[in-house]
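Asks: Presented below are the structures under discussion, each in the form of structure tokens.
Every read-out reported here was derived from the displayed coordinates using simple, explicitly stated rules and does not represent laboratory data. These figures come from a predicted structure and were not determined experimentally. Cβ atoms are built from the backbone, for glycine too; each structure is taken alone.
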Structure I
Amino acid sequence: MADAIEPIDLRSDTVTRPSPEMRRAMAEAPVGDDQYGEDPTVNRLQQRIAELLGKEAGLFVPSGTMANQIALKLLTRRGDEVILGKDAHMMWHEAGAGAANSGVQFTAIGHGGLFTAADFRAAVKPPGHIVLPPTGLVAIENTHNLGGGVVFPQADAVAVCAAAREAGIATYLDGARLFNAAAASGLSLAALAQPFDLVSVALSKGLGCPVGSVLAGDRVTIARAVRARRMFGGAMRQSGILAAAGLYALDHNVARLTEDHANARLIAQWLAGVSGLMLDLATVQSNIVIFRLEDQLPDAATIAAGAREAGVLVSALGPRTVRAVTHLDVTAEQCRVAADRLANIIEAR
């Protein structure tokens, strides 16, 4: 029997597989014990990411979720409020870890993952209030996943961070897709990261690595992060095998991110005219396409199941919300095919 044709997988940019060249770099990486600071490949990756972000030091961690949780642990106290954009990953997609690990509560503001300094000031709770939780941290997600991959306007990020500093509130950039934000905006990673106390970037999304994120900040904060990583079980030993993938990706997979953005735009434009489908083309700024299904159509799970039968994998993010994400393992032609099949499935219902 012939092998089944592999589906076009648009569930996430985390589904990519390391290329043979990336695997070779991993296999040949010089390694040491990272707990002793002796893994030369990890050290190179940490230094290189820190330099790209304009920060003093970096720390390699297993996942973006762990990076976010370390940030909460370092920048807040138990009982603090964290202000962030609506539908932020830190709030909804980390298994309640913020409350469980750091004892914080979240307040979502703005629309579509974006908010202004005025929105932030209006939400801030004063320290020492007898009833309200003090605001300890403001976090920005860039690009914003559930906002459709929108790029957070840098002028707003600068203004929010300035307002936070005036109020004595820490700032954190969840830059899981910050490389995409840089590619879409034309701004450097350092410019995007500059206003923030602490920043994270993921290697396992747009850059196509199998594992890992990097936190970056000043040396004192990153030294504290080493201990927090240990507390969360994220300490690793000869992890240069993993870090080598990140170094390879920085050299080979950054410039091509605009291809993913073009492919996402292709899908969005193909679907935008489908009756009963709500898709704001203005939100398709990077590699994510999110659309909503009107009541006359089946729900998202039904559409995703039909797409799977047609050889296209997408995510049902909610009862009536579907997401498709482009990445280095899908071509423009595959995205055209996927968009056509999705449109046919929706129009046939």
Structure II
Amino acid sequence: MRFTPDSLANSSYFFLFIFAIIVLFDVLIRFKSPLKLKIFFLLLVLSIGVGFFCLLIRTGLDQFKLIIMVCPMLVGTSLVQIFTNLYFIQHKRIANIYVITAYTIYIFLIFYVEIVGYDTVFSKSNSVNLPMYLNFFLELDFILFNLFCLYYIYNILFKFSFKNIYFKRVQVWTFCFFMVITTQLFIILFSVFYKIPDHYKTFTLIVYALTLLLTILYRPNFINKNGAKISFGFLFNKNDFSSDIKEVDFTFHFFTNFYYKSKIADIEEFSNIMGVSKEIMFNYIYFTYSMSFDELIKKARVDYFVEIIKEPKYKNFTVEALAMEVGFSSRQRFYQPFKKYHGGNPSDLIDILND
């Protein structure tokens, strides 16, 4: 049997689809926590599998073109979230803004295709007919994704140097992502000056996807168990920040002086009170309490609520008044943290204590 580029590509599509299913079940079974990180791993692998399944079964260049365009976006946003949750949890807000922006752009793209017509946007010549502003936003999404990943990877590979076995494994693991993303950028830059044959682009995509799947499959085992506890960007060595923050000082300012009750409680302001940088404060809290500053604020407020409702002077306070007393701006903002850190309903707890 004589292999042609098309038949070899189709065989690769089938292999990657099957391999993506295997990796999907591996993540489902082996990855324990946190759930959010697990979802993004699953979404990344599922997007690769769906994309190659569409390439495998399509009968024309224009068929499933929209799905094939959306899948790389899902892969990119999932990678950003994975890097953020594993390495740089302090950048979570910026990463979320990027992900929401990317989803908004592609949702608009889907609506645009529905309004204008699929055949009008995707011609059989494999060209995509989109307005200039939409092309601009799609390219902007691609640029932001690469900037995020390169910034994260650069810091992990070249700026952090923690001498323990966990960090060495993470560096090797991250280097695989680094090679995939930089190779992709190099090929795109090369294609600006030289025309690359379509089948070369196809096999580059295959190698790109295969490397991602292998990297996820052979992730360090401790990530499966400790993903909820480790922010790898900084927390490899407790000594890096423990000498700058004394537990007794932190307890005095945060708990004894009721800093958490402040309506404008902010990690930057609290870091200034403690005389340390924002990064050191973030890492101290995350290492000591296994949560972010905002989460610690909410938990402390909930714990304080549970304490004061036992006191006679607060007996006639409404739930809203009590929520504001402990630091929440409204009753509505109080319910979700209460359910998360205590369980149930605050009104039910008050009724139980009054009985």
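Asks: Of the structures labelled I, II, one was used to calculate relative contact order in percent (Cα under 8 Å, 6 or more apart), giving 16. Name it.
Replies: Considering all the candidates, the number was obtained from II.
Asks: Something else about it: Can you say which of I, II returns 13.4 when mean projected area of the Cα convex hull in nm², for residues 55-246 alone is computed?
Replies: Numbers: I: 10.3; II: 13.4.
This figure was derived from II.
Asks: Next question. Could you tell me which structure in I, II was used to calculate Cα Rg over 2.2 N^0.38 Å as 1.01?
Replies: On the way: I: 1.01; II: 1.22.
Checking each candidate, the match is I.
Asks: The value -12000 for helix-only ellipticity at 222 nm (-39500 (n - 2.57) for each DSSP H run of 4 or more, over all residues; to 500) was derived from one model only; which of I, II is it? Write down the numbers at each step before the final one.
Replies: Working: I: -12000; II: -23000.
Answer by label: I.
Asks: For structures I, II, calculate mean projected area of the Cα convex hull in nm², for residues 127-214 alone and state which one comes out highest.
Replies: Working: I: 6.7; II: 7.3.
With respect to mean projected area of the Cα convex hull in nm², for residues 127-214 alone, the highest-scoring structure among I, II is II.
Asks: Can you spot which of I, II the value 4.9 was calculated from, given it is distance in nm of label points 7 Å out along Cα→Cβ at positions 47 and 303?
Replies: Traced to structure I.
Asks: For which of I, II does mean count of other Cβ atoms within 10 Å over residues 143-150, calculated from the coordinates, equal 17.0?
Replies: Comparing all candidates, it corresponds to II.
Asks: Here's a follow-up. For the read-out percent of Cα pairs over 16 Å apart, for residues 39-94 alone, a value of 48 was computed from one structure; give its label from I, II.
Replies: Numbers: I: 57; II: 48.
Source structure for this number: II.
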